[in-house]
Structure 1
């Protein structure tokens, strides 16, 4: 008889020793909300959103750290749990520039607040992640309003001093996801909690700008941020209400084979995210090139046809014409100067299949062993 059984919302569920309540719930498609939990990292239970009620326990417990024990009877949406989540979400909404139509002020205060937020954002519309924010989703889900809570001014200036990521500290809820992504997933260790005795802030070493820190701009922090504290310095956030198609593909920058999701609008890539956290080889992680290096796809000056020289000028040619010309040149050099007059340089970052074909071509066709790779390609 199996003894490792817990009950969540009247569902009897088996668990493995060491699993948390949240892990058991997620594995069985039971939604326990959380804003700080990040799969494949050590739980920090900073957001307090994932609290649940356990029969026989006096207080609520954070399901992301509480281990499942035989016989537990758990409620994830009891009135007590809902009231606690509403208070926690309300405090988060009141902690900064969260202008997502959830606040409850009189007309003059609300207008003043919205105008102040727009000034801080440097924009003329709502929050850049309006409609794509986990905190906003939870506020609507639990019908939270920050009734009677004071307006909190922006404590730290928004950082726009790099080409990839805008850091809006006025919307940071200090969940710590970005730190876990940087430290435990990407192992860059570029950011951490700081100013804890004053006004808390996510900082780099010596509180430098990202461009002057150890950050490699992989964008992992941006991908996991649940609110508008980290946003891409791209047009996607302005076009977020256009029809968008998500396309799963393989990154072409190197031979690792990272899986990624392209967000496409009007046949143009506007954003790239890592794919499923359980999908190898990258488990949703991407490097700076994979995440941000896509402008070339629709660049107006991108070559779409081969060019060959005629009368000293580059002119368009068909693939057959271009390949025939290259073959003629290679054959002439090999026959006149010998095979070892030529060499082939490939890349350590292309696929194994491409490199295999390159060495076969070099040895079997050009008749030389002069083939090497350059890791910088």
Structure 2
């Protein structure tokens, strides 16, 4: 079931004359699945590509195709407007430059002018031929818009075109824009997923970790406004990805990143980092007869991170009788411990116990829900630490 991250939020989508407008029905449906109330405003050029009826069906409301005596731009995006966000998607080169130059001669630019004046959040999603996207004036206009605080998403450059980003990225940017950014200015470094240690030229030693929890934590941190970096074997949208395959790769990548960045505010050790590495054998171990592996212990990355950089550290611990070892971890400088059992690895949901100096809290649900609950607790923890009334 889709989490209602946009419940109670109204998003106005401005649609301009790019062929990418044909993708809007699916995007609107996804925003509505997440709880958003979606309203649509279209330029005349946009109505030549997708009909107002199609977007009215998708949104559940009549699309605005002209500014009438009801002053729709003020109703939604004025000082007392009901919109939480103006999303212009797709946004043509023409519309980007008009907004940057204060030109207001279409329904969508009128909405943009009003939103900028009222400080309503605005996201632009450019879509055009790549040669147009490289025009010096457009580059300068995008720079100007970003200086004004407008979010201009980077396009996907494919087949000679600057295409709209994938739907998941657009939704994440919308969530980030309307959720208050309580983690704005905070740097979060996450290790995620499994490591793979070579046994021979063919075989590996690994764990059942899929990285689902790390992904959920990374995307939730992005939604809440943080600057997020993940060290892992995969690629997550909207965040900085650093590739690491083995435990030693992860060790070097994490410490290298922290040295380069001068540390981090939060370090979340969600990866199942290898505790041992086999003495790898050149070639392939012959099949059909017993084989012996020698496993060498590996250094604990989390200990080195705490010793050198002292971030607010969150660890994961798998144990069937978890609290005994987890409480000892708090004494070692770890601020919070996620406790779970092996059954949660590879599962879409689970039950976790979150332990910190205040006690324990049970978290259960999908991993997306658990990530959201965790960050709620983390933000509450930080507020209590900063409160002048704290005892």
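A value of 1.4 for distance in nm of label points 7 Å out along Cα→Cβ at positions 278 and 294, calculated from one of 1, 2, originates in structure 2.
Looking at distance in nm of label points 7 Å out along Cα→Cβ at positions 262 and 366 over structures 1, 2, structure 2 comes out largest. In this comparison of 1, 2, the computed figure -0.55 for log10 I(q)/I(0) by the Debye sum over Cα atoms at q = 0.09 Å⁻¹, for residues 142-357 alone is attributed to 1.
From which structure (1, 2) was Cα extents along the principal axes in Å calculated, if the value obtained is 79, 59, 38? It must be structure 2, since only it matches.
Using distance in nm of label points 7 Å out along Cα→Cβ at positions 54 and 326 for the comparison, can you identify which of 1, 2 gives the largest number? Across 1, 2, distance in nm of label points 7 Å out along Cα→Cβ at positions 54 and 326 peaks for 1.
When helix-only ellipticity at 222 nm (-39500 (n - 2.57) for each DSSP H run of 4 or more, over all residues; to 500) is computed for each of 1, 2, which one produces -6500? Checking each candidate, the match is 1.
Of structures 1, 2, the largest value of FRET efficiency 1/(1 + (r/R0)^6) of positions 190 and 342 (r between Cβ atoms, R0 = 41 Å, to 0.05) belongs to 2. Work out the source of 6.3 here, i.e. which of 1, 2 gives that when distance in nm of label points 7 Å out along Cα→Cβ at positions 38 and 286 is computed. This value belongs to structure 2.
Read the figures in this text as sums done on the coordinates, not as results from a lab. Model, not experiment: these values are computed from the prediction. Cβ atoms are built from the backbone, for glycine too; each structure is taken alone.
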